[in-house]
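Novice: In the part that follows, the structures are each spelled out as structure tokens.
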Structure 1
Amino acid sequence: MNNKAFSLVELLGVITLVAILALITMPIINNAVDNSRKKTFKVTLNAIVDTVKIYNAETDYLEITEDVGMDVLSSDFKYENKSEIKGGQIFYKSGTYYFENVTTNYYCAFGYIEAIEIYEIDSEECN
């Protein structure tokens, strides 16, 4: 007899092996996606700072001060990934730029660009 079909045991073995591989790789893939989102957010924050530096130089540091921040979605600022930012303020304090509650769909950021703290959007720090 010439039987060319797979048996039920062989099919169950292959399905089990594929399921085990999926269980192993899914956390790795999710972690990689999360890390890339964080890196994109940091790059966007750096782009905001660069844009604000240019804006401040053009306006002789008249508008962004310690007391009066500027909305990061201001139409005066032109930077990439603006669509990802949902809101927040940027201040010029002690010769450096400070972020306050800059948010995306996934993260929020506080602090100086050299020591930025990034939290997941549903954490207590973002509220």
Structure 2
Amino acid sequence: MTIEEKREYLELYPLQLAAIKRLNNLSVINTDKREKYIQKIHSAMILRDLIEEDIENVDDRREREVLAQKYLCLKTLEETAEILNYSKRQIERIHTTALENLNPTVKGLYKNGQGNTSLRS
């Protein structure tokens, strides 16, 4: 995967969190479709967990923390620099290296006919 594809993969994390919340609400409102929503929640939770595990599996602790702050905690690189007491430029370099070293479980992403992101191994 390219660095850009890895970045796009990690950026799916907050979308999964939002989808889980939305689908939980919909399952309460539309009880006749509850099973459908539960299946979608399960899929979103799997992707969320894969992204978390991929970040946890980054060997370098600084790289791991930068990825976690940016993609899991939704911090900007400037905020991450402040949290870790590094310059923004140092964090940018660490971030780039971290993306290069990231080994995602999901090897490819594609758009299906409805515009939803699906997984392909």
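Read the figures in this text as sums done on the coordinates, not as results from a lab. These numbers were taken from a predicted model, which means no experiment stands behind them. Cβ atoms are built from the backbone, for glycine too; each structure is taken alone.
Novice: If you work out relative contact order in percent (Cα under 8 Å, 6 or more apart) for 1, 2, which one comes out largest? The partial results should precede the final answer.
Specialist: Numbers: 1: 15; 2: 25.
Sorting by relative contact order in percent (Cα under 8 Å, 6 or more apart) in descending order puts 2 first.
Novice: Looking at structures 1, 2, which one was helix-only ellipticity at 222 nm (-39500 (n - 2.57) for each DSSP H run of 4 or more, over all residues; to 500) calculated from, given that it came out as -15500?
Specialist: Values: 1: -15500; 2: -20500.
It traces back to 1.
Novice: Okay, moving on. One of 1, 2 was used to calculate distance in nm of label points 7 Å out along Cα→Cβ at positions 13 and 37, giving 4.0; which?
Specialist: On the way: 1: 4.0; 2: 2.7.
Among 1, 2, the structure yielding 4.0 for distance in nm of label points 7 Å out along Cα→Cβ at positions 13 and 37 is 1.
Novice: For which of 1, 2 does distance in nm of label points 7 Å out along Cα→Cβ at positions 45 and 93, calculated from the coordinates, equal 1.4? Walk me through the numbers on the way to the answer.
Specialist: Working: 1: 1.4; 2: 4.2.
Source structure for this number: 1.
Novice: When P(r) over Cα pairs in 10 Å bins from 0, in percent is calculated, the result is 11, 33, 20, 10, 8, 8, 5, 3, 1, 0; to which of the structures 1, 2 does this value belong?
Specialist: Values: 1: 11, 33, 20, 10, 8, 8, 5, 3, 1, 0; 2: 13, 39, 29, 15, 4, 0.
Checking each candidate, the match is 1.
Novice: For FRET efficiency 1/(1 + (r/R0)^6) of positions 5 and 77 (r between Cβ atoms, R0 = 35 Å, to 0.05), find whichever of 1, 2 sits highest and give me its label. Mind showing how you got there, number by number?
Specialist: Details: 1: 0.00; 2: 0.95.
The maximum falls on structure 2.
Novice: Still on this model: With distance in nm of label points 7 Å out along Cα→Cβ at positions 21 and 101 computed per structure, which member of 1, 2 shows the largest figure?
Specialist: Working: 1: 4.8; 2: 3.2.
Structure 1 gives the largest value of distance in nm of label points 7 Å out along Cα→Cβ at positions 21 and 101 among 1, 2.
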